Structure P
Amino acid sequence: LAGQTRDITFIKLKFSDFNNQLSPSSDEKKVFYKSNISLFQTEEKTNLKYIELSDIKLRDKLKISEDQLKEEYSSYLEDFDTSTRRSASHIEIKVTNKRTREAALSLASELKEMAESGQDFSALVVEFSEDEGSKNTGGDLGVSDGTTFPVEFENALKGLEEGQVSDPVVLGNSIHVLKLLKVQIPTPKSFDSMRLSLKESLEDNLISSRFSDLLDRASNLVFTSGSLDSISEELQIPVLETGLFVKEFAPNPFKDSNLLESLFLEREKPKGYLSDLIELSEGQAVIYEVIDFQEKKILPYGEVESEVLEELVKELAEAEISKKSNQILLGLREKISFSSIADKNGLKLESYKGVQRNSSLLPSTTLLDLFNISRAEQSPFGESILENNNRIIYMVEAINDVEENFEQDQTNAFSTFLNRERKLSELAEIQSSLRQSAKISIYNSN
């Protein structure tokens, strides 16, 4: 299939040919204007003044003193855990019905002697330990600060130095031989090495606290104050103004989708309306006041006559090119020769032989349509609608098989090509459908 080619004949219908032939009358334009009045109106606009509360601005004003840093460092030292850390491994010998406690203790003692004589402790673990959970990791018990291991283990390890092996330790129905691997005594970092992290920690904590207090104050002022200006004066935060804007081009910080819905969909916000405190994110909030709100306004016909003509001509041209395309396809279904149809309509009939899937002779959407036609189809013809609304009406004259042996990289590349072309075809179909069923145009007046 990858090597197949197609021999085709086709004609092109250019949208511009239909578009340029149309000259609607004045009455037709006015009827279209009245029937599509929603296309010729301004968008809603609003103008706001607001204050923005931001923890970033608090950070800019924040100064951390040397005394605060030292106090924070003292708290760090007080909380610092200096407990000795010990890491250890072990060999477990279990007391069972077949092994008495005395026998287990005897074996554990022998293992201690073997380890002290120089035999590798990890090898002894693999050969003798009955703790399946640690047997394959050298008997590793992890690290303890003096409270993690059983108290019997902790007491035994405290009497050892690094590398030493303990006497047998009895723990319930098991006997253990412990090896102290490493001893670590944590030491706190120096003040100088922690200066930056201490400063950042202090700033984060102070800003979080102060911003929370600021939000509380601002929220209370909304209810006790009558205007944004008085809130601004009380909080010492400047009032800013957005200028008139439409929903699609909202300025910061009003790009938040929920806030936009509130601004443009809820109509109970008259001029002078003062909002509640609105938290946009963890460190950002706004309070706004409506200066102006302009409803959608239908534009007079005289102001948009040229736009009306453009939209009407486009709609009529789309109808005409679709009508012509359907007539041609109907003729092909009725077995009228392609050449006769082309001559009757004054269209040029073109042909290509041996067209490949990745040919540059035709648009990719047309190629995909062509190669979706199989030999079994009764009507090997179709229509391809391009992005600019041009049409190609084609007939497959022959399907040619070519035997080829593809390498894996060629197969992968071809698969990628097909997926890309399929997506392009689907996109073109969606765009065409939208053009025919959902034409939306907005005209602004400043």
Structure Q
Amino acid sequence: SKAGTIISAIPAQSVILRTLELPFSDERKIREVIRYELEPHIPYPVEEVIVDFCILERQERGAKVLVAAVSKEVVADHLSLLQEAGIEPEIVDLELFGDLNTYFALYPSEKGEEVVGLVNVGASKTTLKVVQGKRLLLARSISKGGNFITEAIQKKLHLSFAEAEEKKLTEGETAEVFAVIQTALATLAKELEYTFFSYMARAGEERELQAIVLSGGGARTPGISEFFSQHFEVPVHRIGKEERLTALFPQIPPLSSSFTVGLGLALRGLNRSAQGMNLRQEEFSFRKSYEEIKGHLIFAGIVLLLILGLHLGTFYYRLGQKEERYQQIRSQIHAVFRETFPQTRVVDPIQQAKQKIQEGKNKLKAFGGITGAQLSSLEILRELSEKIPPTIKVDVFDLLISTESISMSGKTDSFDSVDNLKKNLETSDYFESVKVTNAKVGLDEDTVEFKLLIILQKS
């Protein structure tokens, strides 16, 4: 596994496995209900077991799920034993997934959609995993393993268990011992066959085994490969004899089939997408040591400071660039203002420029407008001269023209002349209204002084 990561496995005989079909495939929902779905299938109260699962197959309306239940007492004993040896596993998996990941590493693709039985013959139990391609179809354990064969030899030949085990491995091909082994293997094969076909019948599937891959210590039993090949009528391979094992992992010493679980767990440590479960849950959840957490925090702090320093450096660099650019633009504005208004002292060039522009607009309005919507002063004088009849003698004292109105002060010979002057001016299309604001007899009593307010048309 990765440096600092330890993965252990609970043996098959301590695990209850069940395959359930659920009406949904979302992992979060499955985790919420799986404990209660499993309750009718286990002999313990659900509060006393650790439960985990893996999805075997996502279907159109749900999922087929492999569920594992392990007594909390078993998990506690497992962790306690390892901790006494100074070992703290981050993940507690099942042995069956060790076999499975080793198989997928050794047979990555050439088996295609072939249905293969992975048989791990342990000391007290044999596990059967049936896979098709990369999919796990079935996982079951049988309470007979290598010890079952040894005990048969012990009973038949009246030997001690140790003597029977030695004869099984060293004299297994002799007629007397071989006959006992064959009888025991026949019992084991029938149970494997029954397990496989009963599952297929319940699942409503018609699949046949096309190959068997043996592993575990019991796979070293003389004649086991040949017996299973004849019984199931399929080719049988033993992982410990595979040349591809040393070809794939040349840095690892030659392994027997007994080490497939350990190799598979190590492969999971290297590849977190590999299949597996984790029984370190609830009160057994993995907690890193204070020193490890402290080390991670220090490392994270250093990285954070480096990132912060990088951002601050970038910020001040960009700020300096912007300040330099600002000074360049400011100098250019001063130069343009001095060139445009050479007689004006520069204080605030932008505000001064706005003021100069407004003054220019006002002057332009007075002498012809900017857009043509306003009358010029010359046009107003021409309109006044055209609208004052030659028969009326008018002397103008003051004439004040703005963008909105005209104020006229003068004198004429009578009040009737003032009234006629008003009426004639009202005929102009440029004047909205004409109002006499004052009219009185002049000082010489032969004239009338008047004041007119003329409102200009707005457009």
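A short reminder: the numbers here are calculations on the coordinates, not readings from a lab. Quantities reported herein were computed from a predicted structural model and do not represent experimental measurements. Cβ atoms are built from the backbone, for glycine too; each structure is taken alone.
Can you spot which of P, Q the value 111, 81, 41 was calculated from, given it is Cα extents along the principal axes in Å? That value comes from structure P. Tell me which of P, Q gives 33 when you compute relative contact order in percent (Cα under 8 Å, 6 or more apart). Only one of P, Q returns 33 for relative contact order in percent (Cα under 8 Å, 6 or more apart), namely P. Structures P, Q were shown, and FRET efficiency 1/(1 + (r/R0)^6) of positions 56 and 104 (r between Cβ atoms, R0 = 25 Å, to 0.05) at 0.95 was computed from Q.
Among candidates P, Q, the computation of percent of Cα pairs over 32 Å apart, for residues 40-279 alone that gave 24 used structure Q. From which structure (P, Q) was distance in nm of label points 7 Å out along Cα→Cβ at positions 264 and 320 calculated, if the value obtained is 3.6? Only one of P, Q returns 3.6 for distance in nm of label points 7 Å out along Cα→Cβ at positions 264 and 320, namely P.
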